[in-house]
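What follows draws every value from the coordinates through simple rules; no lab data is involved. Values in this document were obtained by computation on a predicted structure and should not be read as measured data. Cβ atoms are built from the backbone, for glycine too; each structure is taken alone.
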Structure I
Amino acid sequence: MSEEAGIFARESTYLDRYVQFGEAQDRIISVSFPQDVPADVGTDHPLLDRITAYLEGERDDFDDVTVALTVPTDQRGVLEAVRQIPYGENADCRELARMAGLNPEDDEDLRLVRTALAENPAPLLIPDHRVRDGPSGAPAGVEQRLRSLEQL
């Protein structure tokens, strides 16, 4: 990744929308999937190249990409656990709770898991689409396309 800070985006024909991310201090701070982007966003970035290759079918876990998680500490543990689910595999919310050191039988812990997934600031890099019964930080159509791409 670059040392440059800014907003970068590239259109994805597979997703029928743009993939956009914000970067600061060599960390990704957000990923989104807008229909349109401002004309002044950056379009040349090594991570955009990797995302494009991924959306064309190349396996990539993006596990070497640093994501700056500015979320509550309890949600951070859940989102870090999501990053451990390998490409092409999935888990359910109870399994994810267990992976995050939470009690999968506790309703409050399961609510925490679902909240963390729904508020995921960097879907795709934190692959919440691999959690089969949880919400996603990505729009539903994007989530389904990512699941389809990984044959989930």
Structure II
Amino acid sequence: MNSGELRIGEVATLSGVSIDTIRYYERRKLIPRAERTRGGFRLFSPEAIERLRFIKQAQEIGFSLDEIGDLLATGGAAECRKVRDLLRAKLEEIDVRINAMRIFRRSLADHLAACERELNERGNAARCPVVKEISRRSNQPRTNMKKEKKK
């Protein structure tokens, strides 16, 4: 064993992922296949730690393992274009999710304001406007939904 080579447990500790995760990434070819000792132990180079950290960070910002595999592929201009397109698509996806979250946040803020108004105006006699709205909607006929789907 070279002094720079690390066993799987050491790599797991230093990279912050589990041993099973390392084995899985190796099977998916996200990290190079480790050399083996005569006893069958996997030996990794120190670069494997950086690659594992990259994979983990890419997942944390929303990339799938397939997308990460594309990011890790090396090559010339064609690969760079592929990565650029992947990054552009990911940014668009995030923008859509951010917009949806903003709309949802506004809805929650409106519901909160309605609850605050009701409690301030009626105190202990308050009836939750959110529950009333949900009840009203659930009692409406569903024919409108069917018509909307046909459009």
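Taking distance in nm of label points 7 Å out along Cα→Cβ at positions 36 and 116 as the criterion, the largest value within structures I, II is that of II.
For the structures shown (I, II), relative contact order in percent (Cα under 8 Å, 6 or more apart) is largest in I.
A value of -22500 for helix-only ellipticity at 222 nm (-39500 (n - 2.57) for each DSSP H run of 4 or more, over all residues; to 500), calculated from one of I, II, originates in structure II.
Quick check on the output: 26, 17, 13 is semi-axes √(5λ) of the Cα gyration tensor in Å, derived from one of I, II. Which one produced it? For semi-axes √(5λ) of the Cα gyration tensor in Å, the value 26, 17, 13 is produced by structure I. Given a value of 5.1 for distance in nm of label points 7 Å out along Cα→Cβ at positions 20 and 132, calculated from one of I, II, which structure does it belong to? Attributed to the structure labelled II.
Of structures I, II, the largest value of distance in nm of label points 7 Å out along Cα→Cβ at positions 12 and 52 belongs to I.
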